[in-house]
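Every number here is computed from the coordinates shown, using simple stated rules; none is lab data. As the structure is a prediction and not an experimental result, all values here were calculated from the model. Cβ atoms are built from the backbone, for glycine too; each structure is taken alone.
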Structure 1
Amino acid sequence: MLSIKPLPYELTDLEPVISQMTLSFHHGKHYVGYVNKANELLPKEWEHHDIQDIIRLARDGNNMPVFNQVAQVWNHEFFFDGLSLNEFDKEISGALLDLIRADFHDVDSLKSELLKTALARFGSGWVWLVLENGRLKIYSTSNAETPCGLRGVKPLWTLDVWEHAYYLDYQNRRIDYATQVVEKAINWRFISANLDA
């Protein structure tokens with residue numbers, strides 16, 4: 001069974017980038033809804049597997065109802081964990097900085113590519129920073145699709161571009177939301193920790 005993971009910060013800690021109201025609905029309604037629905041659909045023999053194993057099993061078995069719910073649980077937890085306005089989480093150094101310079105030239109170019117990908121995503125989905133074959137890459141996935149569990153791909157960070165992630169604060173202005181998050185709320189320490197894991 002999947003459990004509800006609390007946010008790693010207070011509901012007000014991402015303001016003004018993401019409001020308390022948006023975060024309350026996003027985590028307390030949408031995310032919790034995915035957890036509850038996933039647990040309803042989860043085959044009994046999968047109940048004691050960890051979430052990444054369930055995603056792999058559902059993907060490999062083409063069990064899309066389970067995959068969609070469980071992948072959304074994992075995606076949302078990863079998204080929430082990757083956000084911070086704390087200055088302590090803003091340092092970009094070591095292996096991460098070396099990779100950014102090698103694959104994107106500089107941090108600003110990486111941010112620009114993340115924003116371009118967010119704007120180009122048609123409909124609902126996600127923007128991902130991943131490590132693939134030793135290189136940083138940016139992915140865009142639709143709906144619940146996730147790089148979690150894909151062989152040779154290590155997710156490092158994600159941006160939720162479903163409308164429920166931003167509509168209360170930004171209405172239909174996805175680019176304004178994405179810009180605020182990318183410029184102010186990326187938890188670079190989280191990315192470095194995923195890179196080192």
Structure 2
Amino acid sequence: MALRRARGLLQVGASVCVIAPEVEAELAALPVEFRGRPYQAGDLAGAFLVIVATDDLRTNQAVAEEARATGVLVNRTDDPQAGDLVIPAHEHRGPLTVAVHTSGISAAAAAVIRDQCLAAIDPDWPRLLEAVAPYRKRIQQQVVDPVQRREKLLQLTDPQALRVLKAHGSDGLCRYCDDLVHKSTAQDQGISS
């Protein structure tokens with residue numbers, strides 16, 4: 001659990017400090033500050049968020065109490081509902097994030113369900129989302145009519161866009177998106193195409 005949490009925090013640019021008497025090699029290999037000892041009062045000084053991931057209920061409670069007393073957010077892996085926030089089982093695929101939460105009932109089940117969801121998602125979705133991002137901005141800036149803007153934004157990621165990507169690659173998708181933007185702008189300006 002600590003390894004997964006540390007990796008997730010590092011992915012979003014957090015500075016991570018791990019406090020534990022010992023850690024597995026994979027965790028020790030991450031670019032984190034490591035204090036090779038048990039938790040001590042005062043360890044949360046300067047922290048924004050603490051993840052409590054020990055098997056010791058007394059330690060977990062002490063960390064959570066210090067966090068509350070000092071205004072540090074706490075996530076308890078042993079009792080998610082007792083913390084300030086819960087972290088769902090999640091995975092990023094480019095701009096796509098799949099997250100599953102089971103209200104603290106089972107982190108293992110959440111991870112299995114997340115993996116099932118990921119397996120069911122067409123692997124071209126992240127590529128499509130990355131490719132259409134600049135066109136989304138152009139449509140938002142250039143199409144004045146709100147109904148037409150919404151329609152064109154929906155077309156950027158509808159099944160037809162995915163079919164174009166699969167059949168004609170990224171270049172074909174760019175032509176499709178350019179055509180959407182051009183037609184939107186022309187219609188907005190009263191020009192027939």
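Of the structures labelled 1, 2, which one yields 1, 7, 12, 13, 12, 10, 9, 8, 9, 7, 6, 3, 1, 1, 0 when P(r) over Cα pairs in 5 Å bins from 0, in percent is computed from its coordinates?
Numbers: 1: 1, 8, 16, 20, 20, 17, 11, 5, 1, 0; 2: 1, 7, 12, 13, 12, 10, 9, 8, 9, 7, 6, 3, 1, 1, 0.
Here the read-out was taken from 2.
Quick check: 14.6 is what I get for mean count of other Cβ atoms within 10 Å over residues 52-59, calculated from one of 1, 2. Which structure matches?
It must be structure 2, since only it matches.
Out of 1, 2, which structure matches 0.10 when FRET efficiency 1/(1 + (r/R0)^6) of positions 4 and 148 (r between Cβ atoms, R0 = 30 Å, to 0.05) is calculated? Spell out each step's value before the answer.
Values: 1: 0.95; 2: 0.10.
Traced to structure 2.
For which of the structures 1, 2 does the calculation of helix-only ellipticity at 222 nm (-39500 (n - 2.57) for each DSSP H run of 4 or more, over all residues; to 500) return -14000?
Numbers: 1: -14000; 2: -17000.
That value comes from structure 1.
If FRET efficiency 1/(1 + (r/R0)^6) of positions 108 and 140 (r between Cβ atoms, R0 = 25 Å, to 0.05) computes to 0.80, which of 1, 2 did it come from?
Details: 1: 0.80; 2: 0.05.
Structure of origin is 1.
Thinking of 1, 2, which structure, once distance in nm of label points 7 Å out along Cα→Cβ at positions 44 and 172 is computed, gives back 5.6? Intermediate values should be presented prior to the final figure.
Numbers: 1: 4.9; 2: 5.6.
It traces back to 2.
For distance in nm of label points 7 Å out along Cα→Cβ at positions 132 and 180, which of the structures 1, 2 scores highest?
Values: 1: 3.1; 2: 0.4.
Biggest value here belongs to 1.
If Cα extents along the principal axes in Å, for residues 12-59 alone is computed to be 28, 24, 15, which of 1, 2 is the source?
Only structure 2 yields this read-out.
Looking at structures 1, 2, which one was relative contact order in percent (Cα under 8 Å, 6 or more apart) calculated from, given that it came out as 26? Mind showing how you got there, number by number?
Details: 1: 26; 2: 11.
Derived from the structure labelled 1.
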